[in-house]
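As structure tokens, here come the structures.
Computed from the coordinates by the stated procedures, all read-outs in this text should not be read as laboratory data. Every value quoted in this text rests on a predicted model; they were computed, and no experiment measured them.
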Structure P
Amino acid sequence: MPPRREDPKRTARVASATTALALLRDGLTVLANLADGGINVPFVKGSAQIAIQLIDAVQTMKNNKDNIVEMWRKPPQRPCSA
């Protein structure tokens, strides 16, 4: 199967989605820290922490997929036999 060419639009979408997830995670971290000390609203800290864990899982899955695609594209390495 021939290798797929990179689509510049898809690459830009993936980069912007990654940035959005990182910003969302940072915002949720701030919210969880505020809920821990400053505001006293039930379940806010727990909800923010669950959302952070979900974002971390999505980012891990994306990194794993990228690693698998990179391994697939590399030619196999054969050991030297002397």
Structure Q
Amino acid sequence: MAKHSYTSETENIKLIKSALQETSQGIGFTGFYDIKINKNGEDNLTISFTTKEGKKDLKPIEFFSLGILIGRDFMKKENNIE
């Protein structure tokens, strides 16, 4: 069972959480991972992805492509940037 974590400013983690709920790729991630968000100080959060029982670990490139989706497309949509 693999665990992947990412720590960043609260705003960035909130964008990831929204993308996991609103994009098809993000929704797919929720089928493979238990996702927890923990507070680390005043303005930092850690999001952790732990592989669900009986599911195969995703490849690192799949995390990378989710990051591209969030950074290139989803953040622009959330901030009304073209």
Structure R
Amino acid sequence: MTSIVHLLDGACTAILDGYHDGRKHPAELHVSDSAFATISRLKQVEVSRGNPLMLLDLVVVADPSLRGEATTVTWQRNPGQEQQC
């Protein structure tokens, strides 16, 4: 079973690490397919109203490359920031 507490902990850690690295705007929270299903069930009223699936003010994206409670945060580019390879 997916633990929302562990998902939140992983996401918050990634966001704080990004802020420390100079990033400013987290954009998406990538989670495993099973975590996406769990979050969808918990937020089904919001989604049924036409709202995007969100957690921590980030759009939640099912990422088949992730397993279990692993999370990845994507970031918007900072103004003036060159794209990193």
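Comparing relative contact order in percent (Cα under 8 Å, 6 or more apart) across structures P, Q, R, the highest figure comes from R.
Taking percent of Cα pairs over 23 Å apart as the criterion, which structure among P, Q, R has the greatest value?
If we compare percent of Cα pairs over 23 Å apart over P, Q, R, the biggest value is for P.
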